[in-house]
Structure I
Amino acid sequence: MKIQSVEFMGSFGYPGGLPEDQRPEVALFGRSNVGKSSLINTLIGRAGVARVSKTPGKTRAANFFTVNQRFVVVDMPGYGYAKVSKSEIERLRRLREQYLDATDRRSALVQLIDARHLPTELDVEYATRLADSGRPLCLVFTKADKVAKSSLRETVGRALARVDVPSDTGVVAFSSVTGQGKAELWAWIETQLGV
């Protein structure tokens, strides 16, 4: 996909409402520090669109970006590992649920999982939750460049055996360092959103 424009719509958080927009959306979910911001910047081809931090849990709201004025990328706050209060963890959980419960949104979902490790219990839980939403789902295994090419397929296969997702779920091994998986993920997004 050729990126002509990217605009930051704003940050939205529970208990406030989500923006009302008729354009299709792709929403990214994943554990804190799994590489969501790096993936967004790599996909869009512009450094700094999404802020990259070495400290997990920096995203505290749903960040909305319009791309080519045709569709929206939603960077959801990560789950797990963030050193925040229990009340803040609960607020972020409710924000993710608020998004998933909004049946009027035309969205496809992407869950990021660290390719170097088997999915955590929270990864498994969220894979089920995202699949149960009935929306198209793609599992993206990030940091694929850190896994030996000879064992990547087997590593991803073991991870897939741990999650309960529909057979038509997309699967992409991705690296923000090498660009691996960028074309495949864009192809999935374009197909699901019709853009």
Structure II
Amino acid sequence: MMNPALFSALRPLLLAQDYIEDFREWSGERIDFNMDLIRENPTTLPGGTINRWPMYIWPDMACDLSKEWLNIPYKIDQRVIGKILINRTERYNNMLVSYNFLKQYGDKVMFVGLPNEHEVFCKQNKLDVPRLEAADYLEIATALYNCKVYLGSQSSIFQVAEGLKIPRVLEVCNSIPNVIGSGPGFYDFLTQRALEYYTGRLFNQ
């Protein structure tokens, strides 16, 4: 379920976790948990919360998802300090909301994600915000750790923000709400008013 580009981008972040010894392509070794079985056993798929799917199959994997579960080895990225970072993929969008209100935050907004995602986001919302250049998910995680607020749709980058437990606001796709956060600093929304309210609340606190 993972292409080579995603594997390479994710690897540095996973190897930075002290509870992970290695992350490599499977070549027939004995395994304890075959995650492919999630798609073959009863879960809430495609809805519910992806982070909880394994627990429905392997109860011994149950854990407190409200606690931080990602760490980064270095802590500073001056490019994003005091800024709103946003990622919006081309899937799982709430088409009833607009991010044009971010104009009021001026140069305090940056986009993190793929070039085509950035282009679509700026065009749809009539914005001209810079894109953060990042080589891999470890660099993205470091940027997230340093930003003031993260706004994101249901994506892998939101999951990184969720693991770090930084101030984060999630755009929920009400037809398939399968990436939902928990714990401190998390808010999710379905309406324009809520999006603007939570953004302002976290930015100004």
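None of the figures in this text is laboratory data; all of them are computed from the coordinates on show. What you see is a predicted model; the values in this text were computed from it and never measured. Cβ atoms are built from the backbone, for glycine too; each structure is taken alone.
As an exercise: distance in nm of label points 7 Å out along Cα→Cβ at positions 112 and 160, calculated from one structure in I, II, equals 0.6. Which structure is it?
II
Which structure, out of I, II, was Rg and Dmax of the Cα atoms in Å, for residues 40-119 alone derived from, given a value of 13.9, 38?
For Rg and Dmax of the Cα atoms in Å, for residues 40-119 alone, the value 13.9, 38 is produced by structure I.
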Tell me which of I, II gives 25 when you compute percent of Cα pairs over 26 Å apart. I
Compare distance in nm of label points 7 Å out along Cα→Cβ at positions 72 and 96 across structures I, II and report the one with the greatest value. II
Could you tell me which structure in I, II was used to calculate mean count of other Cβ atoms within 10 Å over residues 32-39 as 11.2? II
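Given structures I, II, which gives the highest value for distance in nm of label points 7 Å out along Cα→Cβ at positions 80 and 104?
I
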